[in-house]
Structure P
Amino acid sequence: MRILLLGATGYLGSNLVECLLKKQYKVTILKRAESTMTRIIKFLNQVDILEYSINDLTVFDLHNYDMLINCIVSYGRRGESDTEVAYVNNILPLRFLESAVCHKVPFFLNMTTAINSNLNAYVFSKKKFSEWGSYYAQSGKICFLNCLLEHFYGPFEQKDIKFVSSMIHRLHSNEPQIELTKGEQLRDFIYIDDVMDAILAIVGNIDTFNSYSNVSIGSGVAIKIKELVCNIKLQLNSSSNLCFGAIPYRENEVMYSCANTEKLMQLGWVYKTSIFEGIKKIIDAEKL
């Protein structure tokens, strides 16, 4: 199977590159010229790497791809405008979806968020692209599969973007006070290795899916944000003062999100790493 991977230089995509190669899939990486290769540098001699501009989709003329996997993402947490977030999460992958249909690529695997709310521009734009996927799948020309990701985490994430990594590093540095919401939100946290196992299970059984499908990827266990943060503080023996309730909840805040893992388990997937074990793995890996 030859796979065209978008977003391979990011955290999720770079982990997926390694896992796909271990399964001996043929991987072609599509990247922008300005993207850093740091996360995938050790795999450069094992993959095809193509640079592109928005006006250049000749990548589809080079190989007959069996699947396109979209890991492109903008969370909008670095000062991006809503227009910039929408471009990355919606318009850019739409161009590749449209071209994939034209070139008869049979499968499109889309990494998106499990949050079902207009919480922010990130969530809204991701949902809109999923609607485009449904539109094209209804034509019968491509199988579009949404991977609905709960909050994934792991070692060496971008600590300025992802919540778990941010809390670990702030507590490790013993910030005097950390202001938080009340922390009553229930969230499903899934360790990056379990995410990779889930995606591989989906790819390996892709023929079992209908033209448009949603598959939840999470642990299937929801815990309160407050419990999570308190556990991180305990594991790090941090002196930081946790100020729960100092920040109001966001407008449209989601108070409960948890994956239904029934479909994944039917594919042979098994959840292995609890959130507290995962935190310890990060602390050990990053030598905190």
Structure Q
Amino acid sequence: MLASCGIGNSNNEKPTIYTSFYPIYDFTCRIVKDKFNVVNITPAGSEPHDYDLSTSDVVGMTEASYIFTNGIGLESWTDTLPNNLSEKVYEVTEGIDILSINGTKDPHVWLNPLNAIKEMENIKNYLCQNDSSNASFYLDNFENAKYLFTSFDSSFESTVNSFTNKNLVVSHAALGYFCDRYSLNQIYIDGLSPDDEPNAQAISSIISAVKEYNVSTIFYEELVSDAIAKTIASETGAECESFNPLEGLSKDELPYEDYVSVMTQNVRKFEKACK
């Protein structure tokens, strides 16, 4: 649990970093610890794809030292920022190999733990460049986080290698980077946007794939409607199960969960479905 940072809290005794949504909040807190007050822009229980900045967000960001974002088309609001805020924005996904789905860049890089390490390294590097007096502090925190994330990535890889079925059917194509990391096949119902609606032909194709690959579970995101997933499940005899893509934890989850614990829960669900 990331006890040193507070979502939406302010602390006048510390400089502030704004992060666009939960994974970047988590990663930033691991690097800065108590050196900064970290504020997450996307509200608890919301997903960031279509989030519009509130007036209070914009006002708060004027006092921020940095604004850390994902980029890759995830945060549409960055295009509307005034120049005095745009110059504070730093995309933490720099240097990551970007995947595409149907010609559209996939922003869900954080679901590959190795990409998460790269994001934390980018945060560390940026802070070291701009706050050199605390560079060793940021470096030590990064190395600790890297060790932790490398360890659970290896554990995930071992678990996934035991799967007898390597196909994951998901309502929203959020698992591309996860599946690419662990050599799984993502079969998606909708596209990259949670608002995408599949046509009848696409649904029929998914139903055929579920039957062909003997898929037992249709996964849907916690913050996205499960209606289409339930339709596929009812037509195939499969079950429905939620997974958490970490786009926005709920208020109930925030005091107890973090990136590592939620990803571990996801992998356990995938393991149950693919054994």
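Here, each number is a calculation from the coordinates, and none is a lab measurement. The model shown is predicted, which means the values in this text are computed figures rather than measured ones. Cβ atoms are built from the backbone, for glycine too; each structure is taken alone.
The table for this structure:
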| item | result |
| --- | --- |
| When distance in nm of label points 7 Å out along Cα→Cβ at positions 183 and 207 is computed for each of P, Q, the largest belongs to | P |
| Top of P, Q by mean count of other Cβ atoms within 10 Å over residues 175-182, largest first | Q |
| For -10000 (helix-only ellipticity at 222 nm (-39500 (n - 2.57) for each DSSP H run of 4 or more, over all residues; to 500), calculated) the corresponding structure among P, Q | P |
| Read-out mean count of other Cβ atoms within 10 Å over residues 135-142, computed value 17.1, structure in P, Q | Q |
| For distance in nm of label points 7 Å out along Cα→Cβ at positions 15 and 191 computed as 1.1, the structure of P, Q it came from | P |
| Among P, Q, which structure scores highest (criterion: mean count of other Cβ atoms within 10 Å over residues 23-30) | Q |
| Structure responsible for 11.1, with mean count of other Cβ atoms within 10 Å over residues 79-86 calculated and labels P, Q on offer | Q |
